[in-house]
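Structures for review follow.
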Structure 1
Amino acid sequence: MLKLFKKSNIEWVIVGLGNPGLSYENTRHNAGFKSIDYLAKKLDITLNRLRFKGLVGEGCCEGKKVVLLKPQTFMNNSGESIIQVLKYYKVSSQQMIILYDDITLEAGILKIKSKGSSGGHNGISDILNYIDTDVFPRIKIGVGKKPYKDMNLADWVLSRFKQDENELMEKSYKNSVDMVFSIVKSGVDKAMNMHN
């Protein structure tokens, strides 16, 4: 049986946002899940325990103890899972990194931010409602803008990547892992200067 770290030993909570279930796999809205999967593989962490309404794994990153989380609440209720993890491990929002899709960035483009509004992202909106602050490191994963103005936003974010976008996205998932390492090692401000 996998032994849990002591609550007080966890230094970072790293969260990828997405929707659970096969029907949502590889959709634009699940870019955060994909990035966490790449990070988990790099850190040799298995996300196989269902706790806090999410899939959880623990391990080390840059010598620091971390928790990885994929909320299983569906995107619009991500805050329900995240607040439970933060409270359980007694971790502040500034020790949390959120990875999520961004439709204002072209597919494959990444951006680190240290704070800010939801920008219309329902998952981030829900998190902000629960944690009552907009100050937390985040990595925005560009998934491309809607191809035409009148297209329903839900239809766009729940669509799958085109063949020519897949290679860009694979690179962005790998690069997001490097960004997480930089934030954990040097802090969000230095990571922004290095990567943005």
Structure 2
Amino acid sequence: MGGPRADLLIVGLGNPGTRYLETRHNAGAEAISRLVHLLGGRFRRALLQRAWIAHVPGAIVARPDAFMNESGPPVARLARKFGTPLLVTDDLDLAPGTIRFRTRGSAGGHNGLKSVIASLGHENFPRLRIGIGRPMGRDAVVDFVLARPEGAEREALDGALDRAAVALRTAVQHGLDRAMTEHSA
């Protein structure tokens, strides 16, 4: 038996630990934290799923307790228990401050999505992508995604995280189709 099923499973990807707080790569985890705050929920550790989970009316919101490139197995455990996830993640190919829903798609070079796709065995799950932009010049992508944005870039990302939380709240309260319509970039 798979246990209780929620209307919607929302999973935000990021890296665990204080070292990665507010980094570009943790945009997904930050967005769902803002969502849980909006809905008055609280995360609790779920050891069997290797995740932090918040039960809110109409949804289960989760953060894998694993590094980004190893997030697939915890997401697969969550999916087996709660259903197909709506993944929330950062995206290098979107400008900072942009959010975009997709009903499915490839990993596009994102190691967290690669891990999830490999563990689920398919790429047919919705996602909300949060734009972080690409590094300027020859900056290494790894250093870029693991750094904290500053100034105007931080403001743009904070705005996107707030909009993402509101879009996710719409998905929880009114359905994913409505959220995609109302909050498309």
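Computed over structures 1, 2, distance in nm of label points 7 Å out along Cα→Cβ at positions 92 and 140 reaches its largest value in 1. With respect to distance in nm of label points 7 Å out along Cα→Cβ at positions 132 and 156, the largest value across structures 1, 2 is given by 1.
Where a number appears in this text, it was derived from the coordinates with a stated rule and is not lab data. As the structure is a computational prediction, the values presented were derived from the model and not from experiment. Cβ atoms are built from the backbone, for glycine too; each structure is taken alone.
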